[in-house]
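What follows are several structures.
Where a number appears in this text, it was derived from the coordinates with a stated rule and is not lab data. Since we're looking at a predicted model, the values are computed, not measured. Cβ atoms are built from the backbone, for glycine too; each structure is taken alone.
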Structure 1
Amino acid sequence: MASRRALHFVFKVGDRHKTAEFYRNVLGMKFLRHEEFEQGCEATCNGPYDGKWSKSMVGFGPEDNHFVVELTYNYGIGTYKLGDDFRGITISSKSAVCNVKSKNWPSTEENGVCTVEAPGGYKFFLVDADKSGDPVQKVSLSCSNLQQSIEYWNGKLGLKIYSQDASSVLLGYGDDQAKLELVEIGRPVDHAKAFGRIAFSCPREQLPGIEKCIREAGGTIVTPLISLDTPGKATVEVVILSDPDGHEICFVGDEAFRELSQQDPKADTLLEQALTADKSDEWYAKKGKVKAEAE
């Protein structure tokens, strides 16, 4: 499956100001593109919400060869309840560790790994070392039954097993790509309301086969093969799956996605314009209210 690659993980965020500060000034990532949408995504990229939302891609380098983070913001929603599905993203970056200390960002340290939380409670594990290529090493998710998860991710989706022990497995599509770590917790996985989604690309011609494979195996298809438009940019085709523990997985046609995901030099400007235009925080503050929690 050398033609497939890991792309990004999706977080729902309630405070774009604090979130932007964290990714820029603590992790040291850059905003690569920013897009605004007037209504919910047909493939529920922003979750099960119908209203206005935005998408911001942020990472250490271009999406062609870096694993990045997709930040989705639903206007009017301020917080999302966390489950135990997402465990954290591991990053090797001496500068990120330095930023944590210099900015007094709340953190804990154990066995040389600095643990921090992004606004919203999403964990990042920072290793005080630099590595060639992409600093993002892996995304860690919980699973209820390790063998069942291996049969799905390795057996049906074709991810290679890089290492395995009694309670965890490390998988990926390429040696130089960010990996997926699954850790068995021995109980049903709780996705709550902040559940995310991991994305991979593959040649467009593989999408129908991926859908067929999962369907014939009795697996869950969240969104059958569909075309998604981004205003002024490329149209991509995606299939959204759900693994045995309910983790959502997006496979997108690589050819169109490479066109869509080109770094936009105006990304920061577009984000700042959106932040300035969004008066919701100011309105809620004047009314003495807080934004809604996701339902």
Structure 2
Amino acid sequence: MKEPRSHPVLQGNIYWNEDQFPLHVNREKEAFSLPLHCHDFVEINFVAEGRGMHYIAEDSLEVKRGDLFIIPTGTAHVYRPLTERNGNELIVYNCLFAPELIERLRIAFPAQDEVFSQTTGGERGYASFSDRNDEYRTLMQNLYREHVLRLPGTEAALLSLLMQLLISMHRNDKGGEESLSLRQLSPVFEHIAVHYQEPITLRTLAGLVSLSIPYLQRLFKRATGQTIVEYIQNLRIEKSCELLRHTEFQVQEIAYLSGYRDMKFFHRLFKKKTGTSPHQYRQSVLIQPLNNLYP
């Protein structure tokens, strides 16, 4: 009988010491240098860009943008890009935290054992999920930003975001009508996310999921609480706010990049959604280069 292989164990104290909050978030380009390893902390990985392989427990999995894993203590794993050539990068967000944080969350949110049980990995030794409507991406980006910026209340914010992520994964795993609606509408969300700068018709969206336009509208409203038009408008205004915060483009350029050609309509809608004009919004925030948050 073969002896079980032992693997290097990464220690949490590499990322935090006894006096620090035991949670760390990074965004890494995976390479071939890190060996197959396990760790004494729980880890949540999210594939942000590219494709590659994830060797985990007894499995070899091809992974792509939007794949997410919970890896408990003691489970061996490692990521590998498909090749070392430029243009074939595999970028992964990693949220590492001490098991004691789960106990803190159990105290704060009692009677939620099903939500926390997924951090043990179950029979496979890990849990895996696929993103819906960029929900995991948004939560992982927010965790990363919160960890990097270290604003007042960071620890509470990080715990809150971690709990939101665990609940989202639990709901995904458990299923239900709402989850089914979101999964069925995934091509619609993806199309809007990619083409929000362009004219988008209901006929195009309905064709993506082979639904009638009225049924698509009802399903979308039930799943998001918004009409399709409201959802697209909110996304475009969100993108314009991001450009106002992080670039020095002129407002007219920003309107164009956000999908608007009619400046009067853009100004009117922006003020309706934000309560202020684009110029006033820009004056109220500091321009923060995106590179500061996305190394």
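Where does the value 22 come from, among 1, 2, when relative contact order in percent (Cα under 8 Å, 6 or more apart) is the thing being computed?
1
As an exercise: FRET efficiency 1/(1 + (r/R0)^6) of positions 29 and 229 (r between Cβ atoms, R0 = 35 Å, to 0.05), calculated from one structure in 1, 2, equals 0.85. Which structure is it?
1
With mean projected area of the Cα convex hull in nm² derived from the coordinates and found to be 15.3, which of 1, 2 does the value describe?
Computing mean projected area of the Cα convex hull in nm² on every structure in 1, 2 gives 15.3 only for 1.
Computing helix-only ellipticity at 222 nm (-39500 (n - 2.57) for each DSSP H run of 4 or more, over all residues; to 500) gives -13500 for which of 1, 2?
2
When you work out distance in nm of label points 7 Å out along Cα→Cβ at positions 221 and 253 for each of the structures 1, 2, which one comes out largest?
The maximum falls on structure 2.
Between 1, 2, which one scores greatest on mean count of other Cβ atoms within 10 Å over residues 157-164?
Once mean count of other Cβ atoms within 10 Å over residues 157-164 is worked out for each structure, 2 has the highest.
So if we calculate mean count of other Cβ atoms within 10 Å over residues 13-20 for every structure here (1, 2), which label has the highest result?
1
Where does the value -0.55, -0.65, -0.88, -1.04 come from, among 1, 2, when log10 I(q)/I(0) by the Debye sum over Cα atoms at q = 0.16, 0.19, 0.28, 0.34 Å⁻¹, for residues 149-188 alone is the thing being computed?
2
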